[in-house]
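What follows draws every value from the coordinates through simple rules; no lab data is involved. All values reported here derive from a predicted model rather than from experimental measurement. Cβ atoms are built from the backbone, for glycine too; each structure is taken alone.
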Structure 1
């Protein structure tokens, strides 16, 4: 009997999963091929590898509860899938589309070989609300601004209907001559010596069930104040869904429709719901940019930024990465990232702006650091967001927008709770001084047990000096462009 093969990559759920829904009426092989080669898409960073392992374990459990199993293979993804299709006498191979150029090339080759062998190859959108090519302008390019992109997105009407999770699934027998299977543990995705993962995804439950619970909690809890409080650093005013979306434990369409349903039931939620859906829209926008610009993580979208006079300052980069810049809100964000693999979005913007505009360090270095340390490191959102902060991307922040980290801290962490949580050496400092401890009177520092330069660093750069330097650098490349 011929079987179907569901090739699982970054889509670890059963709900609204087109490839799995298509096989609900017959035995299939549900396969994850672990292939860290660049040809299979951008290799995961350390934190995301850990998160992948948790997601696979959860999917394995979900499949088992419905009578099926997850088969894990390690090796080159293209050769492995083609060999398995031949060994299983597969009728179809189904997968979720990807949008990185290397991954597209690999998938295209696999599809061509399968078709030449008489095997049906089906790819589907299981990752985005809408495909990039549905949202292009007349010239085939993505909109240059998010507002135009989002109008086009909304103008297409309701999202496609969701496909519910099958109640039962069945796994076919593993072919005798197929590539050998392995275990999730054998992939060695999680750190051991030392195991630094103890606080990763703190407060989150990886997997589809955890994603569904997080969505319900958000809709019932933080959603009413989302539009106004999502930037506040200390309260939990965000959805906590980014890692679930990154690993496909929740579909973007499911998230959008759940929140829109909540707003339909309570019109007072309309503004918050629109804001949340527009954030999902930014995710689609980032993928449209990646699809149109395969080198999004390597090359500035605005060519003049390739001439930007970045500085090679290893000591400054190391201080930034370790959360030792002397600016508490920057340091709090970077320490939260290092310990938990997560970082509040406002803190990401503040920290990224500081690296690029205060330290004049190449945005690509920061993007690579986030790629390695974020559990939700996303091949589109990560580089698109860094380019936005740098001013080199689509709809980017204007070059003269240089966050003052003291004012940002005072605005988005007014009582200092976020800083006290992640920079405990400042925990006893009075609130009026906590975002600029170098301005505190000696008596306040003494009472708080803070010795600047010893227990907590002095600022590694003066804000006014850094701002003037950055503006001069931006002016220089703008003049060159003219």
Structure 2
């Protein structure tokens, strides 16, 4: 079930909200938990068992870690249990096929013959959102061990935290400490509900009216046999807009839904395409993931406290892991590697060269690097990515295919939408800034937007959120 679907909008959400507000306050966390399991099990009921197993392991690990009088050895064993179990679940379902295929290729390269993977690996289905809820659940045990959070009041509270359907399958990654008090007691007001509903409406419109049309242009270009340079650049620009508006729209809707139920989730985007460096970009893009990687990986590795070379190596390693987290493909590893090298280079430039770039030049260089790296993120293989980059470099004229495709891609409607996306991404305030104060006309604008979007959605057909695959 996705937010941009009739069954969610007109059936699940109204019923869920009605039940949530109908039960006594003391039952609302349990009600939300059960609703979330229904929401998650809509794709495949068996997936709920995995989430429940992860939840149980981390809750029990948390009990051991926070138990008065527990020895340091016992606490560390509980922490290791939490980390290993979550990473094992994630590793098996997301990366087993990748490793088996590459072990087979390595065997052939070394002349050892074909190393066949077990048949059952070919039947593995990746559970939706497993990368998000395992990170979220695991962070609870880590924070307890570090003393950064208090233990959950009950298993229901913790299960609610892990499974909340607004942000379950695509974030933002919420840390337990940020919602612990809200799980115990949260404010339900008409003003908060209206503000959340309006935020949801704006996010829904962003998804349907901006992200989806950009996705169609990107798909046409990336799936074409050959392209000329203008088409290639327009295609990757469309994909850059698609992934930003698609993912930030989900975050808007998740934050809005949470607000409708009294929760305040962390912001996940802060106009990332306005960034004037890759370092600044990662402070603005997928903030909950970048801060997660910083706090649970970069800093434990030593951060920038162990010398210049170690700092550069840490940046590269963290981004390689971040790329691999996004998907079990070499394209994602290359994407992460380029970002890691770019971040290390920027740090070296600041510390050694010490010549700041003009703001406009920094923005231009950053945007070019982002567009190039998005090619690896979108392409199905390294070969496709390199071919696409060669088209961007003008090494392919595209032939008759490009002529036909140009007539479709460069039609006035698409050009108008591209300009509108650029205006929103580069010049206008972001959603949270725009809706920091909600008044009557903004509420009315949100109602108009969702009304139009629902009509348009009926013409677009099914279009899932991009980050569901991660």
Inset, instruction - Supply the structure label, taken from 1, 2, corresponding to FRET efficiency 1/(1 + (r/R0)^6) of positions 176 and 336 (r between Cβ atoms, R0 = 35 Å, to 0.05) with the calculated value 0.85. - result: 2
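Can you tell which of 1, 2 yields 0.85 when FRET efficiency 1/(1 + (r/R0)^6) of positions 16 and 80 (r between Cβ atoms, R0 = 35 Å, to 0.05) is derived from it?
1
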Inset, instruction - Determine which structure produced the value 80, 51, 50 for Cα extents along the principal axes in Å, calculated from the coordinates; the candidates are 1, 2. - result: 1
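So if we calculate distance in nm of label points 7 Å out along Cα→Cβ at positions 304 and 376 for every structure here (1, 2), which label has the highest result? Each step should come with its number before you reach the end.
Numbers: 1: 3.3; 2: 2.3.
With respect to distance in nm of label points 7 Å out along Cα→Cβ at positions 304 and 376, the highest-scoring structure among 1, 2 is 1.
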Inset, instruction - State the single structure among 1, 2 that was used to calculate helix-only ellipticity at 222 nm (-39500 (n - 2.57) for each DSSP H run of 4 or more, over all residues; to 500), giving -13500. - result: 1
